[in-house]
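Student: Structures for review follow.
None of the figures in this text is laboratory data; all of them are computed from the coordinates on show. These numbers were taken from a predicted model, which means no experiment stands behind them. Cβ atoms are built from the backbone, for glycine too; each structure is taken alone.
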Structure 1
Amino acid sequence: MYVQDTIVAPATAPGQGAVAIVRLSGVRALTILDSLWRPLRAGTKPEPRRMVLGEVIDPATRAILDRAIAVRMPGPRTFTGEDVAELHCHGGTYLVRRILGAAMAVGARMAEPGEFTRRAFLNGRIDLTEAEAIADLVAARGEGALRLALDQMTGLLGEKITKLRGQLISIRAHLEAEIDFADEDIDLPGRGEIASSVESLAEDVAVLHQSFVAGRIAREGARAVILGKPNAGKSSVLNLLLGIERSIVTAVPGTTRDVIEDSIQLGPLTLVLQDTAGVRESTDEVESIGIARTFRSLAEAELVLAVFDASRPLDPDDALVIERCHGRSGVALLNKCDLPPVIRPDDLRGAGLAMPIVPFSARRGDGLESLRTEIVRLAEEIAAPGVAAGVAISRERHRAALGRALQALAAARESLKAAMPPEIVAVDIGAAADALGEITGEIHSEDVLDVIFREFCIGK
């Protein structure tokens, strides 16, 4: 529920810094600012949207708390659509807390996480895709995530969804006109034309739906599981890629018992690496739990980095790794190529391994650049549907809503083929339009908004 009170929060990160921003929004934002701050030049009335130097004062004692810049921004042409005020003060932790306390003492309320952005949505300043993009922009860990968030924040996804929804609403209007004016001579689209339009829209929705993997990889990173038998050099591969000693490396097989995760940047791509327990048949209870976690991580990963020890003959444990690589996108590393070779790429091919093979030495770094190039190439292949769509979705909420829209459009197509009454077709078209409306927030519930804005930091 939208309570039209006045909220306050720091708009800058917590902790000590050179400058902090305290932001107010709501019906009393400008009045509260006047209680907390006065211009250095007495009698001066600051102009809207101008930064003016003055003093922050305690409303109760009139004692000076800080010298700060104030900005007054009357609504509705503000981010939230309400009156907004900001104090740009010195960034001391205690000082910020003191100013927040003074603002709350004269009527402001501490903002909930994401409440400024939530008010911007509720006041029609942004749609839900743009609101989510703000959170994604703040959380972006790489260039791909940054580009995706910026595209979404500037309205690319929202505009695409709104256009598709508008076409669905137009089709439903024609169907309802067919119902209401069945006895009148009105020129309306025929069933064949409507069926063709529904087919075209379903294709467009499907392309957007298929962009989810590409969008999620851009937003969260591509997950790559490092897979291999014990002592193949998996932890050494992780450490080499990261450039730090992240995993313990010993000559004792089975040192890694749990999944160890870290991430690196490869160009625009964030790669989330997972070092896993060595794959083998084991009767050790703790090791067996680690191997089970390896297989769970493997099921969720987009890429597999399969590590084989070139200095030892292939054995049943290697065969188990090769079996798990069937049908998966990834790269095989023939590790320890600095030692006298016992197996070669042809041996892995003969054992049924289909993925690209890179001769590798985690100790010397041989093959590292080839590995990086291959990972980027594979990630680009996975991301190809997102490129085809022109804009990609990256959240499960979007994917689920597009899935419901596709189901409704499939039902509409079947109804049109069966020459069902227009009322039946119109219901399915309306359901598809409603599903798309959930993405932009044209149709929403408070529970959905709570989930979305819970991800935000306070002050955003």
Structure 2
Amino acid sequence: MSFQFRNFLDVLNKGGDLIEFEKELSPRFEIPAAIKYVNNRENKAVLFKKVNGYPGIMVVGNLLGHKRRLAQCLNCHPDCIVEEYLKRRNPPIKPLIVESGPVKDVIIKDIDIQKTLPVATHHAEDAGPYITCGITVAKHPETGIRGMGVHRIQVKGKNKIGIFLATPPLSEFLRVAEEKNMPLEIATVIGADPLTFFSAVTRAPEGVDKFDIAGGLANAPIELVKTEGGTLEIPANAEIVLEGSVIPGIRESEGPFGESTGYYFAYENPVAEINCITHRKNPIYQGLVPFTSEEDVLLNVSWEAEFLRTIQDQYPQVKKVHLKASTLGISAVIQMCNEREGLSREILNKFFDINPFAKVVVIVDDDVDVEDPGEVDWAIATRVSSISDIMVIPDSPGMPIDPSVGDNGLVVKVGIDAVKPFDHIDKFRKIDFPKDVKEKIWSMMKEAAC
């Protein structure tokens, strides 16, 4: 079943997975702090029904803060999300262009972003209000190929924003547009259906339309409508859309902003002007607080699946890839079935090739639960036996929002081979219960809801 944004909120509410907060809060620090509090404790989605200064607009946060809610969208068990994602990922389903939709209920040409929308200021040292759940859509200036991604956006004036376009495809679109000294038209979507929001941050080959991916995941085409400017297409059932264009050749200070890695960053970034805002009647504004589990759900599920599929093409011995929480893929664990001496090191090298942001990667045997930090630490403590089990890669490209990356963009990377020594496998047998007893007792305990 495919959920629209408001339909999904209704389902969560009926299932007890949505908190409705009745007291009035401000989008300046207060709502983000409340979202963080809920994320760290009950980890439900939370709907703020009274927003100071914005009558008629509600704010929702932590929408996909737990895997169970993404699993609900995919109609699967949380433990089967990666498998379900890969199953639905192909074939993609192209979007359906429609004449109009609820996102066109209200059309605003006299622009004052901050007066219109409750854009939040999140952290104590943030430079100002930031849109954190905006899916920015654009097209390649030459080919017309459509691309989208979630990029941080600072509201800098009534119709002026700063936007961090550091990753493809939009970074490439802007490069081509600036070579032609032409503006790059953009549309930023807030409050899209959850699978379109999720698809916006998936890893996709060049030229792949992420609306096609979203359609495949939803088992139905995503309905799109033309922007007021007429050059882009956006989800017809979204809550809010900001239309505008990135000005060629202009860079201004943007930030500091408390980023997903838990640190503040400021950059010289492109500037855009917004010329139209459309939204539903009484729109619901969606917010995401950086450095929370919602980013882990959004990024890690699809990235783990794509990395696993890519590496298994060459190394079918790899069974799982796990990206550690709160690290944005910088820290990872790989599970493998070892078949020969040196195989684990080859796989480590391959993983660093396909995940340029990875910095600390551990590889373990298939008797280690990669999602259990204690088991991974146990493997490191008991199976790393010599200096040759530690791989150090100096002067490697790092993630822009990792503060340990040098001014030259480079960082030291570390691979840890915690796989059982191939010539002493019997010595490293892990203790366990008899298989038949384990299956029997595990089944009985699950039935007893223990």
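Student: Looking at structures 1, 2, which one was distance in nm of label points 7 Å out along Cα→Cβ at positions 144 and 288 calculated from, given that it came out as 3.7? Working shown, then result.
Tutor: Working: 1: 3.7; 2: 3.0.
Traced to structure 1.
Student: Out of 1, 2, choose the structure whose coordinates give distance in nm of label points 7 Å out along Cα→Cβ at positions 128 and 392 equal to 2.2 when calculated. Walk me through the numbers on the way to the answer.
Tutor: On the way: 1: 2.2; 2: 4.5.
For distance in nm of label points 7 Å out along Cα→Cβ at positions 128 and 392, the value 2.2 is produced by structure 1.
Student: Let me ask something additional. Which of 1, 2 yields -15000 for helix-only ellipticity at 222 nm (-39500 (n - 2.57) for each DSSP H run of 4 or more, over all residues; to 500), as computed? List each step's numbers first, then the result.
Tutor: Details: 1: -15000; 2: -8500.
Answer for the origin of the read-out: 1.
Student: Among the shown structures 1, 2, from which was the value 49, 39, 16 of semi-axes √(5λ) of the Cα gyration tensor in Å calculated? Please report the intermediate quantities before stating the final value.
Tutor: Numbers: 1: 49, 39, 16; 2: 39, 26, 21.
Matching structure: 1.
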